[in-house]
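So, here's a batch of structures to check.
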Structure I
Amino acid sequence: MMYIPSAEEAAKKIVQYYRAERYDQLREVDEYLQNMDVAYTIAGNGDEFHNATVRLAHAGFYDYAYALAKVGQYRHKRNTDLLGDLLCYGLHCRPLEELECWYTKLERINERFWTWRAYQFSFDYWMERLPDAENDDQLTAWEDTIFSLIKQFQDNFKYLKDQSDCEKAYMMEYTYYSSKGDEENALNALKQATMDMRTQNKCAQCALKLADHYFEIGDYENAYRYATLAVSIKEDQASISLGYAYYILAMSLEWKERKNNSIPSTIKQVFNAYNSACMHLEPDKGHLMESVKKQVRQLEFEYEKQSGIDFDRIDQQNNSAILGLLSALGNSGDD
């Protein structure tokens, strides 16, 4: 007879049984989780249940992550991370009608106890529902709910344990306005993040989004400005691709200097920017590295200056990194 002592053990069994193709036992775990009596026997605090569901979701087991989060929520009824998890994973494997109950439960909890996940995944849930609005009045009501969520998030930054999560409120606002085709307000949301005293030193995602936008429309001054801001923000865990941010920074600087006819006097700075891009581009961004090489070699030819960038060494390092990653993936069967 199966016995699952903890949330972590549940996640471990699911991954192991699937990898070993032990599907009968995998079904036993599913039946075990569907029996709500196990909520009293599986050990784990709210964080342990949340972490176990994240592990499952990262491995692609959204249905099991949802089932385990449901057990965790049965044990920890007012844990807003777990309610957010149910909305998040449920969007991958459950009908929207089933998820409404989790949002209703969230609504009953004082926003002082909401985590960023509660806001983010409630937002995702309502954005997913919008196309199902049956008439303009219902669509307007649901959009009002979304906008209220965003503003509630922004008004309650002080309750978040990690202030770097505040930026997500402005990214939500950007996504909301973008979905309506309102580019002006979408960009204003990102800019507000770079000016808000609470987020201006924690807004790498918003800054990079702005840099990317301005680069695409050929406004290299602003692209360089926001890319510089993005890479200057120090984070314990990078929320952006630093390689891509440095790539935008370097490309924008070159084209900005070309426009100003000032490359002859600033070519060293331009080469330094491209070198920074090379140092930070991830091994799987080979197409961007090729673009950097092309730009650098063209500059070297045009201005008869050597960049000093050792592309052969960088290629060797990237190849080694890719081989190491493939080796690690091949040896991860036991998790």
Structure II
Amino acid sequence: MSIKTFLKTQAIKAFLNKNKKKPFDENYAEFYTLSEDAPINYNNSYYFTGHSKDGQSIIIRLGERASGNNEIWFAYRDLLDNDFICAHQVLTNQTLIETACLQAGEKWKIQYSGGVLQGVRTPENLWNNLKGTRVIPAVFDGEFTASNKIFEFSKHINTKAVAKILAAQQLDMPKLISFFNNQQVFYEQAGRLQGVLNLGGKKTEIDMPAIRNRAYGIKDLSKIKKHIGFYILTENNQTISIHLINCQIGQVQIGYKSSDGKTVCLDRIISSDQIPIKDIIPISFEFLAKFLDGKKLVIKCQKETEFEFSYDDDGYIVLQSAAKFDINGAKARGIIHLGRNIALNG
């Protein structure tokens, strides 16, 4: 490492450590709601996804915007590889999803009640012409119970590892400071999702490993070119979360693995160009991830299906792929996430 890179690493680390010292009030975060006078660029979102080893997957997200619009994501993949997606994705001053924190950091109630379509995409202007379209009534009533502690990224990341990645890139400190100072609160937690899904009158028990994320504050997607994420839930109760964010300051790599109550942060993705994601998620690929305990994981990815969602922002497309994984031989299932800003990607 050159002297210049070393000094840059130290400067970035010092800045991140300063942000890391800001208090995180778990109780406040869990019960946070948007105020009536919240700035127009504020967001308050709840995301849950669960995946059973035998092939079921469920995705639920409510994104509340200060504009009054609500982002609705709901998708389900059944044991016969049938895919279902919500018939609404953005609603004004109403929602099809209800969430309630029953115990901070421990238990959440999640309910979805709305129409779904068989398939992986919600057609544009669906409700202007329903001829030939079958909208299936769906109700999910469930609870998320935590198995690990909350991982809040600004507080729990390893700042040295993140600083080393950033210092190796061409960036300037004012842009870096602006980027991190304008990020929303974002945290994740592994657990178990249990409940009942009523799909067109047919009831199915849901009981699967799951992960949730929670975000609130400023939501500005204009500075993000692409976001590739992995939520991986193994058969031996290990959770792996990795995010590669290509933005105005370069590529940010953050993540962790957790099992048996112990969490280890990501050191780096070795050869991130081994993740061949441009505009679509490939059927299969693999990459190598190194963690701060020195362990390296060969992560093999096999896409099963790909749901398309949108935010209440023009030009930002989100693909969420239910996928199979092989982690050094251990079988797993989960999500491959691709968020892409069309305006910045062309």
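We did not get these values from a lab; they are worked out from the coordinates using the rules stated. The shown structure was predicted, so the numbers you read here are calculated from the model rather than taken from an experiment. Cβ atoms are built from the backbone, for glycine too; each structure is taken alone.
From I, II, which structure was relative contact order in percent (Cα under 8 Å, 6 or more apart) = 8 calculated on?
Structure I accounts for this read-out.
Quick check on the output: -23000 is helix-only ellipticity at 222 nm (-39500 (n - 2.57) for each DSSP H run of 4 or more, over all residues; to 500), derived from one of I, II. Which one produced it?
Going label by label, the one that fits is I.
For Kirkwood radius over Cα pairs in Å, the calculated result is 22.9, so let me know which of I, II that is.
On the way: I: 22.9; II: 20.8.
Structure I accounts for this read-out.
Ranked by distance in nm of label points 7 Å out along Cα→Cβ at positions 38 and 270, which of I, II sits at the highest value? Intermediate values should be presented prior to the final figure.
On the way: I: 6.2; II: 4.2.
Evaluating distance in nm of label points 7 Å out along Cα→Cβ at positions 38 and 270 on every structure, the highest lands on I.
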